[in-house]
Structures are given as C-alpha cells and as structure tokens.
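Readers should treat all values here as calculations from the given coordinates under stated rules, not as data from a laboratory. Just so it is clear, the model here is predicted, and its values are computed rather than measured. Cβ atoms are built from the backbone, for glycine too; each structure is taken alone.
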Structure I
Amino acid sequence: MTNVTVIGPNGINDATFHVHATGCADIGKAKYRFCDDRDWTIDVSSVQELIEDLFSDFIGTGETQHDDGTLTTWEDYANEARIFPCVKF
C-alpha cells in the first residue's frame, strides 16, 4: 500500500486532483494554500484503486455513460488526477 495525500478538487487547470506522497514537501507550496481544508490522505495500491476511490460516485453510472450506451470505467477519469513522481506504486 502507498500512503498518498489528495489535494482537491483544487481548481488548478491541469487536473481536478493533485496527488502527492504523504509528507512530500510540495504539499506545503503556495499553490495549495487555499486547499488546506480539501486535502485527505488514503492508502492505495494502484492508480486504478486511487481513481476508483476518487470517482466512485461517477464510474459506471447511467449519469456518466458514453454516447454509445456503454458505462464509464476508471480509465475515463485517469486524466482528472495528476499523480506526482513522489508517489510510488
């Protein structure tokens, strides 16, 4: 398991969530100061598990299905989380 800190949703244009290893010095940088009450720490073992945790309310629901009727999967949301190199799975 890898302990990560998820910051977001953060309003930063490159991703909805920024994910760092817990304890990473970057978490304290100025760009995250306004997100202090919106970060949380979880244990995950893979990118898939992380994305499924972040987007469980949306994945595979009729609300977010594709135009062809197929349901969304975790891969459809992977670009919504920027996982920094400090995170090691």
Structure II
Amino acid sequence: MRSRTLALTIATAAGSGVAIALARLKRPDAARRRSSPQPETYRCACGQGFRVAGSGRHRVFWLDEAPARDPLLGSECPNCGRSLV
C-alpha cells in the first residue's frame, strides 16, 4: 500500500511540474503585450502622410487621420496620383 501512495505522490508532483512549465511557456511577455509598436508612416512627394501596415504586396495604406476601417483601396496617392508602391 505504501508503494502505491508513493507512486501517486510522484505522479502528482510530475504532473504539477509539467503544468507549471507549460503555463510559463504560454504566458506572453507582459512588457511586450503592453507596448504597442509605433505605426510605420510614409509621406508622398506631394506631402500627403500615410500610415502603413504589412510588407510587399500585402502593404496597406491609410490616410494620416483615417480610421482603421477605412484603408486606401488603390495604390496611388489620392492627392497627386503618384504610385505609393
């Protein structure tokens, strides 16, 4: 009976150790979560400012003051017509 109790104690301790290790791996760094990265900006030759997200062909442009739900649909500056890409 003692060996059974000892085996259960060891199994419980091992399970607790694994659970703690997994919880530490999944926990994101608190400092990284709190600080939001500064948005990338772009300024056209005509002076129009844009916020930019993504890279390559997945790059999305917004006018400086535009809400996040209102990106530019084209790849040209709305003021002068120059290509933004």
Structure III
Amino acid sequence: MSEKTFWNGEPCKAKIVRVIVGKPQKPTWWCAPYEGQEREAVRIDYGNQTFYIDNEGNKGWNKVKSGGSPWVGHKSLPVERELP
C-alpha cells in the first residue's frame, strides 16, 4: 500500500528519488555547490506540475507526509535528470 502524501494540504503523488542536480537559478542559490552531483530528492506530482525538493535528513519526505503545508519550509531543487 502506498503512503498518502500532500502538497499545500491537498493530495499529491510523491516519491523519494535520486537525481543529478541541475543548474541553479543564481550562483548564490543554496544548491549551487551541488550542481552536477547526485542527491536524494522528493519528486512531487501535483496538478499538472512535477517538481523536486531536497530530502537531506528526510526533511522533504517529512513535509509531504505531514500535509505539505506552506508553513513548513523546504528547499526547491533544480534537476538535470532523475536517475533510474
């Protein structure tokens, strides 16, 4: 049985994945040092969007499991590609 996950309090599909970090929006963005490296993330499919948040320390997964509230912080993650 799959676990229930949420974004902004609404049901979403979410999965823990391994990714290659993509190009940051700015060189000062928190993830800039990780560009090109493998990292654990949570892929979120919400409505017609797919996006990724960082899962260091299981923080991303805890967010989607606890309701996905906008009041709970997360770190968006640019993704070059998802690994198999």
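Starting from the value 2.4: which structure in I, II, III was distance in nm of label points 7 Å out along Cα→Cβ at positions 23 and 63 calculated from? Derived from III, not from the others.
Among the shown structures I, II, III, from which was the value 1.05 of Cα Rg over 2.2 N^0.38 Å calculated? If you can, show how the numbers build up before the last one.
Working: I: 1.14; II: 2.21; III: 1.05.
Answer for the origin of the read-out: III.
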